[in-house]
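Chemist: Structures are listed in the sections that come next.
Here, each number is a calculation from the coordinates, and none is a lab measurement. The structure presented is a predicted model; accordingly, all values stated were derived computationally and were not measured. Cβ atoms are built from the backbone, for glycine too; each structure is taken alone.
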Structure 1
Amino acid sequence: MVQRGEFLYEGKAKQIFATDDPANVLMIYKDDATAFDGTKKGTIKNKGIVNNRVSCLLFKYLEKHGVETHLLTQIDDRNVLVKKLQIIPVEVVIRNVVAGSLAQRLGQDEGTALAGPIIELYYKNDDLHDPMINEYHARVMGWANDEQLRQIQMQALKINELLQAFFDRIGIILVDFKLEFGVYENRVLLGDEISPDTCRLWDKTSLEKLDKDRFRRDLGKEEEAYQEVVRRIEAELK
C-alpha cells in the first residue's frame, strides 16, 4: 500500500505527492483543462481517468520496446506511482504533420505531411510561456548537457517511430506530441505523460481531432474524443 505523503507540486493537469519511499512519487491526474498558457480554463469530464489509462498503456508499450520510463504502477483510475526524476527543463516536441504553431510560424497549411519528423526544444518555464530554444541555449544555460541532449533527442525519435506505427494500426495519425525527460540514477528516463492532452491525434479517415484541440478550438465533444482514443488503444493491446 502506497502512503501519500507531503504535497510537492501542482501543474495544469496533475498533482505530485511524496511517498514513504523517497525514490518514488505519487502522480494524481485531474480533470482540469487549460489552453493558451492557462488563459483558457475548463474541465473535461473524466479526462484525468482517460489520460492516466492512456499514458500507462503507452508507457508499458514503450517499455516493452526498450524505452525506459518513470512508470512503476498504476494504482487506480487517477493515481499512478512513478520514479522521482530530476526533471530536465527542456520539453521536446516531435512533429510529423504541420499543425498548430508550426503552421502559424511557417505559413504552411495545417495537415501538410512532413518529409520526416521535426524535433523542437522548449524551455520548461510557465512564467516565460515555455519559449522555443535550441541546443546552444540548453547547454550554455545549464539546463542539459551534451549527453542528455543526445539522449532525449535519440529517445524522442525512437518513441515517435514506435508510436506512429502503433497509432497507425488503430486508425489514428500521430500529428505531433510533447515529451518530458528526467534523470534517475544517472539515466535519462521518459517522464510526465503521453495522452490526448499532450498529443495531436487525428482520425485517419475523417481527420476528426481526438485530442485537446477540441477544447482549444471550442469544437465540443472533448469527452467523447478522449474516450475513443482509450477505446482503440485498449482494443489493440488486449
Structure 2
Amino acid sequence: MNTELFSPGPQPGQVRAADGRVLTPPAGWVLVPPGDAALTRRLKAAGPCWLVQEKKGRKLFSQGLWTEAGQVERIREQLERERASESFARKQAAGLERRERAQEAYVEDFQAAVLGFLAFHSRYLELAQEMAEAITKLATPVGSGTVARTQRIPVEERAQAAVIAWMRHQTTGYDNMVIPRVKGKRREVRRMLAARSQQLLLRYRRGEPVAPDCPLQTWARTTDRTGLRS
C-alpha cells in the first residue's frame, strides 16, 4: 500500500498509528501541507507516503502528507512545467468557464426552489422575490459551506433549510440569545424558532393581513437588499 493513514502525534514531527503507536517519519521525509490537490494525488500515486488526518466532529481534515523530500521536489518541478504551458492555461480557462456556467444555472435553480417553498400569496409576491434573492445570494456562493452547497439532499430540501436558517438569523433574536451549554439545548431552540418561522410563513401563504412590526415587514423596510439589515 503506497499511502498509510495516521492521526497527528503528541509532538510536532510525530504521527499516531491506528493501534496507538507514536511514530517518527523516516529520515529524509518532509511534511507537504494540504492545499495542492494535484501535488497530493501524484505523491500518493508515487508513494510511499503517510497521510495525516485529524477528526473534528464527524469530519476528517487533512494535516498534510509525509513523503520523501526528493520525490516532492521532482513532482513539484514537473507540475510547475505543466502549469506554465499554454495548453494548461487553456484547460484552466475552459474549466473556469464551465464552472461559472454551472454556478449560474444552480443559482437560478436554487432561487426558483426558494420561491417555490415560500409560495406566498400574490399580495406578497414582491416580498417573496426579495427574500428569495437575498437568501440565494447568501446561501449559494461556492465554498460557503451552507446547506445550499450540499449534494446529499434534493434542492427543494436545501431551499427549505436555507429559508429557515435565514429567518432564524434575520427575523428572530437567535444571534443574541444566551443559550445554556447543555447537550441538545441549541438544537431545541432552533426547532422552536423554526416552528415559529413556519407559522409566520403560513400567514403569508394564505395572504392574511400582517402588522407593520411583523419581522418580515421590518426586514423589508431595513434591509439594503443584500439580505442583511442596514
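Chemist: Which structure, out of 1, 2, was mean count of other Cβ atoms within 10 Å over residues 8-15 calculated from, if the result is 12.5?
Modeler: It was calculated from structure 2.
Chemist: Quick check: 0.55 is what I get for FRET efficiency 1/(1 + (r/R0)^6) of positions 136 and 208 (r between Cβ atoms, R0 = 41 Å, to 0.05), calculated from one of 1, 2. Which structure matches?
Modeler: 1
Chemist: For the read-out relative contact order in percent (Cα under 8 Å, 6 or more apart), a value of 18 was computed from one structure; give its label from 1, 2.
Modeler: Derived from the structure labelled 1.
Chemist: Thinking of 1, 2, which structure, once Rg/Rh (Cα atoms, Kirkwood Rh) is computed, gives back 0.94?
Modeler: 1
Chemist: Suppose you compute distance in nm of label points 7 Å out along Cα→Cβ at positions 120 and 192 for every structure in 1, 2: which one lands on 1.3?
Modeler: Derived from the structure labelled 1.
Chemist: Matching task: 41, 23, 11 is the computed value of semi-axes √(5λ) of the Cα gyration tensor in Å, for residues 64-183 alone. Pick the structure from 1, 2.
Modeler: Considering all the candidates, the number was obtained from 2.
Chemist: Continuing with this model, one more query. Here mean count of other Cβ atoms within 10 Å over residues 16-23 has been calculated and equals 10.8, so which of 1, 2 was it run on? Walk me through the numbers on the way to the answer.
Modeler: Numbers: 1: 13.8; 2: 10.8.
Attributed to the structure labelled 2.
Chemist: Suppose you compute helix-only ellipticity at 222 nm (-39500 (n - 2.57) for each DSSP H run of 4 or more, over all residues; to 500) for every structure in 1, 2: which one lands on -17500?
Modeler: On the way: 1: -10000; 2: -17500.
Only structure 2 yields this read-out.
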